[in-house]
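Laboratory data are not the source of any read-out in this text; all were calculated from the coordinates shown. From a predicted model like this one, the values you see are computed outputs, not experimental measurements. Cβ atoms are built from the backbone, for glycine too; each structure is taken alone.
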Structure I
Amino acid sequence: MNYTDALSYLHDLLTIDSVKSEPKENAPFGEGVKHCLDTALNILSKYGFTTKNVNGYCGYGEIGTGKLFGILSHLDVVPVGKGWTYPPFGATVVDNKIYARGALDDKSPFIAMLWALTNILDEGLVPKYRIRFILGCDEESGWGCIDRYLKTEEMPEIGITPDADFPVINCEKGILHFSVSINKNENIIYAKAGDKANMVPDYAEIQVCKNIDISPLKNNPDVEIVTNDNSYSLISKGKSAHGSTPQKGENAITKLLKAISSLDGFEDISKLISKLDDYEGKHVYLDICDEKSGNLSLNLGTMYMTNDKLVFDVDIRYPVTFTKDYILEILNKNIDGIIKETHHQKPLYVDKDSTLVQTLLNAYNSVMNTNLEPISIGGGTYARALKCGVAFGPCFPNGNGGMHCPNEYMDLDDFKKMKEIYYVALKNLCF
């Protein structure tokens, strides 16, 4: 594989809308995700990999003999959201950047890793492992792909996932998603914000009856008021970001609820937002940290309405030395509302002096001429599915790319550098 081939394959994947959608036959996560999986498996088969489609939940391509080594990537992407300059599935190249949802998370690193591996194989070297690309299709929405894989397929004991940051990540915080339900004010007609708990929402809207006095909001810069026939639409806009780094975004739900809490009759909303408006969890008494992984983070990700409830989905990333039970205990003590756990992933920690971490770290530092150390993140990767696994790229220190944001892109110079780093790492690990 050369650069032209790699860019062509990347274009093929990026032009596929692989946001999770309604399940169909042999497409449990929607037809777009299935099409993306089929396309990726076809690419692998072109280069001599033995492939398998696991009922549309996931797939893999394998080459070599011996103990199994895993490279875990995902093909599903988060919803597009608003504010794109370029078509989100256009794979538009401008100023040496390719723009598309999934350009950074996680299609480019999959292709870069494959490009690197094929270059090593072309040199006639024989891998000492069976190297298996495992391609998930539900990483962004609950890991149904990994759950299905584990039922019938062999999971490598050791491996990497190119789905986070360089130089190498040996520590991932615990992830807890939960919903909070409070009684709906009878004057609320409609409420909607956000797409997922793990995204900072960039738009929030609540419609209220016209008998509500909204005059306190008329000079509030965070709220747009639209007058309808029988209601007011109260709208706030923010800036999207990954839920593990809420400080990088502007939360539209937080803006809107803070404003509405000033209105008469919205005391329940006022109580709730006073607890959940801080991304470090200070107001709900969860401003905790540890030396290995740093501070807890909190993201108020979605808002929607049921018959008699307002429901909010929250994403917490907690330090590795704490437990889910501890977090839930604090939440239940300090939040007035019905709390329900919806998703959980235990923390990950691999010793920084392990062979895996040091080999990857040395590969990065040698190519980039740096002397960096392993890092900790709040993001959750497939590395947690392995007995010994870590995340390795694709985001460079102080880089951008807009993961989970409008105009997500991959810088094509970074794409080439990434491939060179993966080349050194795979050669040292697997050959």
Structure II
Amino acid sequence: MSKPAHITILGGGPAGLAVGYYAKRYGLPFTIYETSNRIGGNSITLKHGDFLFDSGAHRFHDKDAEVTKEVKKLLEEDLKEINMPSQIYHNGKFINFPLSPLNLMKNLGLYTFIKAAVEVVHSRLRTRELNRSFEIFALHTYGSTIANLFLLNFSEKLWGVSCNRLSSRTAGERLKRLNLKTFLMETIFGRKAKTEHLEGSFYYPEMGIGAITEKLAGFCGEGNILRNSKITKILHNHTQIQAVEVNGKERIDTDEVVSTLPLNLFLQMMEPIPPEEILLLAKSIRYRNVILVALFLNRKKVTEAATVYFPDLDFPFTRIYEPKNRSTYMSPPGKTSLVTEIPCQHEDKIWSLEDDKLIQLIRSQLIQIGWIRTEEIIDASVSKISYGYPILEIGFEEKVRKINTFLEGFSNLKLSGRNGKFIYAWIHNMIKFGKEIIDEYISPRGK
């Protein structure tokens, strides 16, 4: 493969910006097409009066040394290391997350803890087909008591799918760290034990997570980013993407194409249309939406956690984060805010609920559990995010494999990003994907 004459990048989220960032570093010409009037995709920082809050409980993980070094270089002193663990709210109590045996014993009581501990040991000694479902994974890893209290209801709310239909890959890395050895060591030796499963350290920009995508965009250059440019057609000749249609009217011829668009949307926009089998697969993979309800408060602080998870079905939201706990710059002095996340689908009634009713729903529940008082509420806002993350149902890997096999038939197309690759991944992954794509252009395999 020779170096591309031009790279057409579809989507201005962190994945698309990362491709542009590395393309600029190596002197490759590119254009980023972004549907909205702002860059950053689902990793942005919003402003409400003097308050700042992110489009979700985002954080930057130090999981790839090269990517971390690059982000540190971009943000310099603005990127801070934060040490603040997350918690689970259950029956008025705060429980460490990821789960810690000692903390569980304190909050569940000795009898329930011993019962749960026996279940964990017993379940680990049994052989199960862990690749079958998230439900089987959770029961095997934590036993029935803990899984039912904290994981199964929460996951069903988060993904909108019964846990026996969710892939075990839904667990991610955080839930996999509490192994039997760790559980027993911490139970016996207490805080002296090495508990690697607890994760309270991460990096965060002083002015919000959007600073990362803003810096990437700044390096790309505004002249290389076209906002308000919605891709409406993907035109091809069965072996190459020949052009893209923008805003339903303008045809842009393409050399190389990198798509970070939701995988199902990309396929549905292709012209000529893909084979029926591929279209059916495209329609069968689904994404989850998220509603953010932010409350701005005349109060110094509400929680002591980076994020608080709500597994109980009484709450429509899955988690709440307090931006000020990540950076003091996120709220004015003496004030704070709480941001709740409500996962849902477009067809769910709550997605079309009026803003004032959503705000009333959240504020009434937080008042009821004693987190806030009516007189502390200064203001509130609602934000809605479509295509928040892919839903990893059992069998999704095979569906995505077949789709990818079809798309690999287009010699000038690459996919990137959480939605473009249909994987559950984080900001550091998006940046790494961008580097890997540009590396392929610069040093193609086999050369």
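Which one of I, II has P(r) over Cα pairs in 10 Å bins from 0, in percent, for residues 138-353 alone, as calculated from the coordinates, equal to 8, 31, 32, 18, 8, 3, 0? Clearly, the read-out refers to I. When distance in nm of label points 7 Å out along Cα→Cβ at positions 10 and 274 is computed for each of I, II, which one produces 5.0? Of the structures listed, the value fits I. When Rg/Rh (Cα atoms, Kirkwood Rh) is computed for each of I, II, the one that comes out at 1.00 is I. Upon calculation of distance in nm of label points 7 Å out along Cα→Cβ at positions 18 and 410 from the atomic coordinates, which of the structures I, II produces 2.1? Among I, II, the structure yielding 2.1 for distance in nm of label points 7 Å out along Cα→Cβ at positions 18 and 410 is II.
Here Kirkwood radius over Cα pairs in Å, for residues 146-265 alone is compared for structures I, II. The highest value is that of II.
When volume of the Cα convex hull per residue in Å³, for residues 58-97 alone is computed for each of I, II, the one that comes out at 132 is I.
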